[in-house]
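What follows is a set of structures to go through.
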Structure P
Amino acid sequence: MKRKLYILIPARSGSTRIKNKNLKPVGGVTLLERKINTAIKSKIGKVFVSTNCKKIAKISKSLGAEVPFLRPKVYSNSKSSTISCVLHFIRFLNQKKIHLPEYLAVLPVTNPFLKVSSIKSAFYKIQKEKKYNSIISYRKSSEHPFLFVKKNKKLFFDIIKYEGYKYSDFERTQDWPEAYIASPALKISKIQYFNKFIKNKNPYFNEKTFDYKNCLGLKIKNIESIDINDQFDLNFANKIIDLAR
């Protein structure tokens, strides 16, 4: 049976802010293991890991993910774009004449609390709303657009208008219209979106890994959106592990 979706987990070595970040534990389980287990438990598609690291590849295979190649160095440095990794993955499948599904999910390792139910809900939603090319997770913002100011010798307010209103239109913050921000924790796109760029082999190609001009959204909990970028984030994630269960 041909699959409708593959899940791709980019997991290169060589992180700069936290050494071996993908193998750091949160609640006693590494970020890599958490993401692979979550992806496999969703049972909506074959799970692949794209990595340049033999150790990560070995661990990924032991957990049930497929690692059909080691990612070339040119697509694995700190300045390489995520979409260059995705395009390399798709080109590899094409070259090997491996079936390409209709959809590709890109799940970063660094969002340890993303839930299986969110992955499944996003996939079901984009299948139902076929006219859209992508779906991306979003969450309620902890910083409202009204709080942005422009600084000179004095502060200037009302620099952002949102939902037809501005900062000075309200006295109480509880009356502000709710605001949301996109989260990179979960992205699913049609393969045809990536095919537009498939011939671009530039490792620094600057393009989104989802079609922001034709995109659905799935609201996730704020805790699912937590992103591990530095040691503070990692420590924080370990502190709140019980809240994520």
Structure Q
Amino acid sequence: MGILLVILSAAPLSFLLYGEWLGFCLAGLIIFNRGVQHGFSLKRRQVILGCSLLPSLVLVLGELPCHLTPSVAVSSMQPVFVLGDSITAGIGSKERAWPEVLAERTPLTVANLAQPGATVETALKQAARIDKPGALVIVEIGGNDLLGGTDSQLFHQQLDQLLSKITVGGNQIVMFEIPLIPFHNSFGIAQRNLAKKYHATLLPKSFLTSIFGIKGGTLDGLHLSQAGQDALAGKIQEVIRVK
């Protein structure tokens, strides 16, 4: 059951690494059970169990930094642009989107360029509207690609193009890590690899999943209510340190 839950969690690790980890777990389980059958001493069985758990501990420690809240220093005079889909743009209801809430709570000037239904490809048009250099650009995109069946390699190529376009002018990038569905690890791997390539700050997927989980946080299970928009603005405030 534990192995199944790990696989379904879709942590963005390579399938090769998953295979090696699974091999260690199964080998440890088999050896441990044989030890019980053959009357191994308690100490010997504890050593076997510890060795089989060591790969899991290594993976957990390697994944842990990706779940910590980062900190981004921003000048109060630095323009902020937000690219995104309907989670950031809203769906035409009366809710104020989180970029507007963020602008009200901070001295920052925030321009919300997000569009409902946007994908990584169409977000290139949003990026073309960034008209000031040295800006902070917050990117919340990829959910529609993930759910819409976009090929993961194409997703990687288009996200590479998008981030390359954003960095022109010395812009600083903060990107939401998209919550993954089982067996779509490659989308998360693409995000993490490209975040390193373009020195982007990657926000843990818990930033979005925690909002989806709060009572009254969404209108339909996905799009944010005003409570959800306010909560997400608060999460971004935890990241941004205005100088």
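Structure above, values below:
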| item | result |
| --- | --- |
| Value 11.2, calculated as mean count of other Cβ atoms within 10 Å over residues 64-71, assigned to which of P, Q | Q |
| Which entry (P, Q) yields the derived value 1.8 for distance in nm of label points 7 Å out along Cα→Cβ at positions 216 and 232 | Q |
| Cα Rg over 2.2 N^0.38 Å, for residues 24-111 alone derived as 1.09 - corresponding label from P, Q | P |
| Source structure (of P, Q) for helix-only ellipticity at 222 nm (-39500 (n - 2.57) for each DSSP H run of 4 or more, over all residues; to 500), computed value -7500 | P |
| Origin of the value 165, where volume of the Cα convex hull per residue in Å³ was derived from one of P, Q | P |
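Read-outs throughout are calculated quantities, based only on the coordinates presented, and are distinct from any laboratory measurement. Bear in mind that the values here come from a model prediction, so they are computed numbers and not experimental data. Cβ atoms are built from the backbone, for glycine too; each structure is taken alone.
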